[in-house]
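These are the structures, in structure tokens.
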Structure I
């Protein structure tokens, strides 16, 4: 997975996440929106209207002085923990 920071500010982060599709982007967006300090999380994957963009671009906006990169890291950790819990439940059921 390749990440490219397009824009980074105190309360906003815009990054391109190469090689991903709606499946991953929706999970990541959902995990971000669960955080109280994230005021907005969206992504765009519309190449025809964005000048040939083919990779998803994620935008994160935070409040209360939270660094959006920290919010992204926390969301990724929550996703990883949920996947581990699912794997353990699946293995126990088998």
Structure II
């Protein structure tokens, strides 16, 4: 499993519109091959900042499969105009679990 991590800086005042667009966009990403789950969280200290976490089977499911698909173009059209600056996306693999 690969964990995608993206901090999304939404243009202030656009939070409600972003969340509405994301509710549509989540159906797009969840249909992608290799998608496992996603979580969108809003920052308490900075309500224009969101954390998007997406679990993929493999790195390539995101970087080549989803990003290379027509579905990604729909995702992009729905969401990318809300970001300033454009987010950096990193990918992680689990090395330890503490419960």
Structure III
């Protein structure tokens, strides 16, 4: 398979977005469904601000999406591709 330079760059950016343990842990929590920033922060032992910062990057890469309800923001995985990427990566890590 031959990739164009642009597709190779976008794929590298995707893997770069997934190269942080905090972001991977956020995705793992979102595998169970939509959660608020405060629930995510509590689950990871991080501040709301730190979680929001990580989520901004994931949203920029279209890995998560946000929904506002009043003053709270709820996040979920953007689509099924994200959960499949996560599951395949986890299977690969657990295989060895």
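Since every read-out is calculated from the coordinates, none of them should be taken as a lab result. Just so we're clear, the structure is a prediction, and the values are computed from it rather than from any experiment.
Taking -14000 as the value of helix-only ellipticity at 222 nm (-39500 (n - 2.57) for each DSSP H run of 4 or more, over all residues; to 500) derived from one of the structures shown (I, II, III), identify that structure. Present the calculation step by step, with values, prior to reporting the outcome.
Numbers: I: -14000; II: -8500; III: -19500.
Structure I accounts for this read-out.
With Rg and Dmax of the Cα atoms in Å coming out at 14.7, 48, pick the structure among I, II, III it was computed from.
I
Once relative contact order in percent (Cα under 8 Å, 6 or more apart) is calculated for all of I, II, III, which comes out largest?
Ranking I, II, III on relative contact order in percent (Cα under 8 Å, 6 or more apart), first place is II.
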